[in-house]
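The structures considered in this document are given below.
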Structure I
């Protein structure tokens, strides 16, 4: 498989010399060849998974645990209105 290493490097914003590109070409060909070999594996009946083990994430109750502290947190602000910070207009 012929891979244009310079084009891939350009798209990746990587600067390569011609010698580096020549050295990387067979390595990239091997990687793509390995991926092609993996695509030949029969995966019918295999469920997609994100983890090789059957693991469930621990769940917690969906309840509010923090009280509303907006007024206390906004108290040091110079000026607030309806729960919002009021700031001087900077763009006309």
Structure II
């Protein structure tokens, strides 16, 4: 069995919210995984769509409140979901 990994960053902590960014790594291919820039659209509209396509959810980023006064500052993408598919 070889593993494919998919990182989806969603608009909110809800698994059915829109994908805003993504990356993937394919341990089943012989060559390198195409860079994200070569894929113009996300592979799924929501995290639930990935589940329906057979991806297994293996990690969810913990929810952390913003420090007082920093609620509107930009930073890293907070709502990261990590999925995997095992291919035999």
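With distance in nm of label points 7 Å out along Cα→Cβ at positions 52 and 76 derived from the coordinates and found to be 5.0, which of I, II does the value describe?
Source structure: I.
Starting from the value 16: which structure in I, II was relative contact order in percent (Cα under 8 Å, 6 or more apart) calculated from?
Clearly, the read-out refers to I.
Which structure, out of I, II, was helix-only ellipticity at 222 nm (-39500 (n - 2.57) for each DSSP H run of 4 or more, over all residues; to 500) derived from, given a value of -11500?
Structure I accounts for this read-out.
Going by FRET efficiency 1/(1 + (r/R0)^6) of positions 12 and 60 (r between Cβ atoms, R0 = 35 Å, to 0.05), which of structures I, II comes out largest?
The structure with the largest value is II.
Suppose P(r) over Cα pairs in 10 Å bins from 0, in percent works out to 11, 17, 12, 13, 15, 22, 9; of I, II, which structure was it derived from?
It was calculated from structure I.
FYI, it's all coordinate maths here, none of it is from the lab. Here the structure is a predicted model, which is why all the values come from computation and not from measurement. Cβ atoms are built from the backbone, for glycine too; each structure is taken alone.
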